[in-house]
Structure 1
Amino acid sequence: MADRDEVLERVGAAGRRMSDAAVLYHGVLSERLGLGPSDWKVLGLVQTGGTVTAGELVRRSGLKPASVTGVLDRLERRGYVRRVRDGQDRRRVVVEITPGLVEGGRELFAGLMRRLDGLFEGYSDEQLEMIAGFLEEAAERQIEATAELEAEGGAERGR
């Protein structure tokens, strides 16, 4: 068995490779839809959030309110999202994915999902639970580090 330093080095290298692969994969997907990277990722935030407000997208993305408005304008013009009045609070406007996009999204991800399903078959439920927990915690820590960098960058820009 490898020592801890070797294992940690391997985990770090695998994480970088996974990050690179994800960025490149999503770059191809966004290009296929004619979207820029920010537009693509905000579209993903809307999809995973169900119906969300622009303010929630600002908090989840770290983008400035004007940037989120611009992204939503572009996505709405292309027919990927729509802004609608909240059914429970008519003063509130929510953003939602247009119905046809969900089906098209499934088709775009079909190849990856098929490959991942094959990978998952090689792991027990307990192992998958551990992997899910690790990925969830790693994502939270990356979000925290992103917020930290944003805060530092804001301080430097203000100098």
Structure 2
Amino acid sequence: MSTNTSATLSNEHLTGQATHGEAVSFRARLFATNASWAPVLLRGALAVVMFPHGAQKALGWFGGYGFAGTMGFLTEKVGLPTPLAALVIAIEFLGPLFLLAGFATRFAAAGFIAIMLGAIFTTHLPNGFFMNWFGAQAGEGYEYHLLVIGMALALLVGGAGRASIDRKLGRS
């Protein structure tokens, strides 16, 4: 099997259409996915887990501080520049909505990976691996963050799967 044939089969597998040796556009690669239901389940689970965190930050729901309070925390306590702090809030709030729709899945996944890495290295690393289930340590560890990173990496690599806007965009 030649290299061109391998690339064609790979692209056909992802988008459902063969490229017949033509270059695949950036848009097609960005939205490419397969017909599997597994990414749909992964998207749903990650969206359900991340939405309350975003709603806390953006709207003050679920005991959160809302946009102004979160901006103050991220800029003053964590030391993020204002545009980056606003981007964190936007990704955590809009990312789960995008995941539910299967739209811009790779962007949302990349955003979650960046946020979780940032949270680990700015806040949670000194607290160790484990979550603080029983209040025995100074703060939360980073195991939750690694789970989010793992889920987001799977979506970043594999795409949104069946029942997604990305799948439709990748085919057109």
Structure 3
Amino acid sequence: MQQSKPQILYTPEQRAKRDATRWTLVQGLLAPVQFLVFLVSLYLVLNSLRTGEHTDWALASVVLKTLVLYAIMITGCIWEKVVFGKYLFAQAFFWEDVVSMLVMALHTAYLWVWWEGSWSASDQLCLALAAYITYGVNAAQYIRKLRMARLQKPSVSQVNSVTQVVA
């Protein structure tokens, strides 16, 4: 029985681009901010559904979470373009981007029903929970890729070839 080779996320050139671009830092800062906003909002949403209290805060927190999501998605697309030459669906992050589109669709649907005001608050919060479940799956995908990237150490020959390409 053969063992498959681990997926290589970055070529040496892509790794050098990733490490050189400021968009990597932007993503590294926005991701924990978004997760913190998510946790606070999730608490507010669940508490509102359970008790009926602070519903306006819960609804507004989902709007804030969605705006932060848009920011990380836009900057993530720029990062992906710099590193892989494509704004979305680069091979290394294809499935993460597919799930991200579902996350974006559900969050955008939430904004629409919130803005329209035609759904009840509890229905809006249930839609937010569906969006948050997909966000959780997507966050797990990215955490897995971050771990894979950390485990993928460049060899000495790769470092030397990148140094020659960059210089």
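Okay, here's what the table says:
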| quantity | calculated |
| --- | --- |
| helix-only ellipticity at 222 nm (-39500 (n - 2.57) for each DSSP H run of 4 or more, over all residues; to 500) from the coordinates reads -25500; which among 1, 2, 3 | 1 |
| Structure with the greatest value (metric distance in nm of label points 7 Å out along Cα→Cβ at positions 45 and 69, set 1, 2, 3) | 2 |
| Value 129, calculated as volume of the Cα convex hull per residue in Å³, assigned to which of 1, 2, 3 | 3 |
| When mean count of other Cβ atoms within 10 Å over residues 117-124 is computed for each of 1, 2, 3, the largest belongs to | 2 |
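FYI, it's all coordinate maths here, none of it is from the lab. Owing to the predicted nature of the structure, the values given are computational and were not obtained by experimental measurement. Cβ atoms are built from the backbone, for glycine too; each structure is taken alone.
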